[in-house]
Every structure is written in C-alpha cells, then in structure tokens.
Structure I
Amino acid sequence: MPIQSSRRSLAALAGSALLPAGARAQAAFPDRPIRLVTPYPPGGATSLHAAIITAVAEPFLGQPMISVIRAGGGGVVGTTEVARAAPDGYTLLFGDPTINSLRPQVENLPFKVDDLIPVCRINFAPVIFVARPDAPFQDFQGMVAWARANPNRLVYSSDNVNGLTFTAFEMLKRGANITGRGVDFGGGGPAITNLLGGNTMAYAGLPAVVGEHIEAGRLKALAVTAPERLQRFPNVPTCAEAGTPITWLFWLGVLAPKGTPPDRIAHLSNGFSRLVQDEGFRTLMGRINSSVQFLDHVAFAAELEREQRELRELYASLRR
C-alpha cells in the first residue's frame, strides 16, 4: 500500500477513535438483536402478530428481532418492563390502545402514557362480537334483546379490566342500555379458550383471533365494530346496522421507552415501513385474517394524541 494512502487510513481510524462513544454506537445501530416485548399471554392477537413480525424482521432492521412474552397484570408487567428499559432502541413494546392509550389514563399504573413513544403502527382491526352456537340468541339484536330481558345474565369472556373486550362491552352496554357480567381472564387467548369451553356465552375479539373459529362453526359472528362490513365476513352486519352504533378499532404498534434517540426511532420506523411491504409478511398476515394499515412514527404520534383524548372523554362519560 502506498505510504500516502496508509497515512490517510490511519488518520481516518484515529478520527473515528476520537468520536464520543455515543456517536460511534449510534452510527452502528443496531449492532445486536432487538427485543419486541408482547405484554399478553400466547394465543391472542398480539402474540400472533409479534411472531410474524419477528420471523421476517432481520433483513429490514439489520439485526434479528426476538419475540419476548412478558404477560401479567393484563399487559402491565410487560409494558412496565419496556417503559423502564434503557432508551437505546433495543427493547421495544408491541402495544395497543388499551395498555398504551386507555389504562394509564384511568388506572394508577407504574407508567404513564408519555413514558413510551411511538415507532410505528402496524395495523388496526375492528372487534367482532361472537357467541357460542348454543347461546340463547342467534344474532346481535337477539343478544341485546335477551340481555335486556335477563338483567346481568349475559356472561361474557373479558380480556382484562379496561382492555379490548371490556371496552367493547362497555360501549355495548351503554349504547344499548343493557347489563351483563364480564369474566376477566387476563388476555385474549385464555378468554376465548374459556368461551369455547362453555364457561361463558359471548366474547368480542379481533378477526385474527376469532376468524378461524367462526369459519369452523365453533363460534357464531354477531356484529363488527367497524363503519363497514369486513370483506372476509360479508354477511356479518356492523353494529350500527344491527341497531347499536359502535365503532371500536384496535391497533397494534411498536413503541419505545421515552428518551430513545430520534435517529434510532426514525431508523426503526423506516425499517418497519419496508417490512410491511414484504410479500411474505403480507401472506403470513393474511393467514390470520389480518392486514396492514401502516403509520410511521410521525403520523402514529398524531393518531395517538387524538385517540388518547377521545378515550379519556369516553371513560369520563361512563363515570357520570
């Protein structure tokens, strides 16, 4: 090697060595696997989506992504772990509106809504009200009529207090002026298992969780909490069509501890943006009756601000 070239190389190495350690680390991000924490038990929509994401993430994020289940407290254990993790972009939460937008506002939890910052939204989905085939009603209107005629005898599986199903049924009870009793099972997986086992009568879950049971005839679909009918279940009416206007759209997204450097948030957001366009990823999502409605970190932040305000107003009205 020529002497002049060698001197330039040595100078470059020396300059690199003089950079602050933080700057060198940021330039190399990520240089080790990234953990994606799911705060709910296996078998629910969150863990199903997380498994798909982590299976295909490495080419788009630059390092393997590891799916970690940290269930407990209806999502509180895992979310608290991420909120308290080092803000370096290596520990992320796979969150949702209940654990990130709702519960920190209405419960005394170890974290606040602003302890986690948005990386991206992967998708959202409506909730489908379902019932066992032997339930004493055949459709959504029948469930409302039966519950009205039998106060507090409608027993339904619930994920957790202030969770997805809890909120859906609170909207239903308020909108239809009925009563019912939810049994809290701590997550979507155990909730639907108990419904299928005959311990409850009804449930409200995401298409990714209840879809296969509807198609197999193990559950009957009653209504969907979306403005329009679902393409996969065109014969299932919206709640509004069935007489009780309810809109409840449940997102799944990635969040990081507050204080994570903006350039790392942008790097992760850009990586996920490429990931959701991958044909293999979309094929796997289709197999669980799910789709993609991606938002980057900027758009997701604006959406979270709106959602948190609306949920705060909803629960204020329930207390009156």
Structure II
Amino acid sequence: MPPRVIINPAARRGACGKAWPDIEAGLRSALGNIDTNVTAHSGDETNLARKGIAEGAEHFIAVGGDGTMNGVLNGIMGDDITENDQVRLSVIPVGTANEMARAIGFHGDPMGAIQSIASGRVQHFDLLKAECVGLDGLSRRHYGVLAISWGGAAEIVHRTNNSRFLKKLGGRFSYYANTLIVTLTYPMQNCDLTVDGQKIKNQVYYSGLICNLEILGGGMRLAPGADHTDGVANFLFFKDIPRREIIFQKPSWLFDGHHVNHDKVDYFPGRVFEVESDVDALVDADGETIGRLPLKVWTHKQALKVVG
C-alpha cells in the first residue's frame, strides 16, 4: 500500500498549501505512488490517519507543522503503542516551528525531508502519553512527542492558536506577543506533584513542562541534554519567579538553556508524572490545547518509528 500523505494546507498561514504542488511532485518523484489526503478542518489529521489505519496503511507522512504531525500521531496510536509494529510516521516541515523536523534532522527543509524519507532511514522516538480532563469535561488520553505542558506555557499556546488578529501578523510574532502578555498577567498557581512515586506538595508555580525534546518553542533549548530515545522525560518547572526576572532576561537565558540554573526553576528526569490542583489550568501537547488539570503523563521508550 502506498504511503498515506496527510496535508494541512492552512499550516503557516497558508504557506503549506502554496508549497504543496512542488512537495507533491517531489514525493512522487522520490517515492512513486502516494495516497494524498487534504485536511479541511482542525482535527481532520487524526480522523484521516485513523481511516488510513483501518484501510491497512502503514506509512503516514504529515505535511504541515508540529500540530499536523501531532494530529496524525494520535490517529495512528493504539493502546500505548502504534496500531501495529509496521506503522511509521514521517514529517515534511511546512509549519511555523517544525521542532519535530529539527529533531529528525531537516528543520525547515521540505525537499531535504523528502530525500531523507526516500532513504528509508528509521529512527525510534520516545512517546509521552497524557491523561487529563478534556475541554468537554470528559476524560481524555492524548499522545505527544515534543512536550506536555500546563499553566503559563499552555496558556501562551492556547492564546496564540486562537488570536486571529495577531496571527495575521505572523505565527512567531503572535507567539512572542502572547508570551509577553501571559508572563505579565498570568497568576501564580498551586499544585501537588508526583514524579516516579515521589510526592512534592504545595508547589507555587508559573508553568510546568514535561519535555521529550531538547529544543522546543521555536529554537529554545528548554530541556538541555534531553534525549528522545532514552525512555526518560525531562521535567521543567518554573516556580514563583518574579515577573521582572523573566521579562528582563537575555534571549540566551532560554535559547542557550541557562534558565535551568535559576534557583526558582526545577529541572530533573522522570518517567511518570502527576499534577493535581484546585485550579483547572490548561494542558497542552505538542502545541495543541488538549484539556485541563489534573494531569498524568507516562513515557514510552522508543514507541514511535519515524522514517526520515
């Protein structure tokens, strides 16, 4: 069966749709026959991937950004593993941040991604499985490969994805503008944490992230030393840092990973994480809002096969 290609033409403010004819020609030249499926609405990626699984497809190629990739990922997942051990995922980066493509090795290079896919190289990535309360109030399970976050970081992504006016000025501009707004206004919260069975009570915090990749958020080294193949996630916890200490930091604070040395930042590895709070803060997976606290996250070592 040919690779199932799922295209999000709206990615990067429509740039993906404009680039698709050249990408399609490149894919057909490199791979031969392909089965193309174009999304029309948010969430179509997951439904199209599930349909592909039901029809026996085994290789899925997400064309778009990290959100497109995550949608396809959640369509090919079964209970903690892909639907069968032959299922593989590939990414062609035509989004804003393209952090998954960066980790694979061809950030911002769609044609390079096609050649890498054609080579047949297989990499194995750890997965993060999250369970939280969905926005509809029901229990929700969702998979991520970049990071799971809650609090301020999740609020920034939620506002960015829903800021129609700011997004017209560019995805990165919208992200940085909302980062400033949320940093200045988001209230500190309280939560109880459990990491690998160890309870940490009454924590005051601004934001928490469970990171699978080292580089996130448009090139920031948020999780220095993180390894997406070791079966261990890196817990990054911004506690009650005075806002001025966030606003007036040099860009290198996050882009070079110096933030982990701050005395109000906790950073350590773990495999199973639980977050409980009286405040139902937003939860995000790979740049997509998935629900609210409480949250539990498990790591699954090398559970995802990636071609590229």
Structure with the greatest value (metric distance in nm of label points 7 Å out along Cα→Cβ at positions 189 and 261, set I, II): I
Source structure (of I, II) for distance in nm of label points 7 Å out along Cα→Cβ at positions 93 and 141, computed value 3.1: II
Structure with the greatest value (metric mean count of other Cβ atoms within 10 Å over residues 37-44, set I, II): I
Top of I, II by relative contact order in percent (Cα under 8 Å, 6 or more apart), largest first: I
Structures I, II, by distance in nm of label points 7 Å out along Cα→Cβ at positions 45 and 293: label with the highest value: II
Structure (I, II) behind the derived value 92, 40, 30 of Cα extents along the principal axes in Å: I
Answer label among I, II for the case where mean count of other Cβ atoms within 10 Å over residues 181-188, calculated from the coordinates, equals 20.6: I
If semi-axes √(5λ) of the Cα gyration tensor in Å, for residues 205-268 alone is computed and equals 34, 15, 9, the structure in I, II: I
Value -9000, calculated as helix-only ellipticity at 222 nm (-39500 (n - 2.57) for each DSSP H run of 4 or more, over all residues; to 500), assigned to which of I, II: II
Top of I, II by FRET efficiency 1/(1 + (r/R0)^6) of positions 29 and 85 (r between Cβ atoms, R0 = 35 Å, to 0.05), largest first: I
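Read the figures in this text as sums done on the coordinates, not as results from a lab. Computed from a prediction, not measured in an experiment: that's the story for all the values here. Cβ atoms are built from the backbone, for glycine too; each structure is taken alone.
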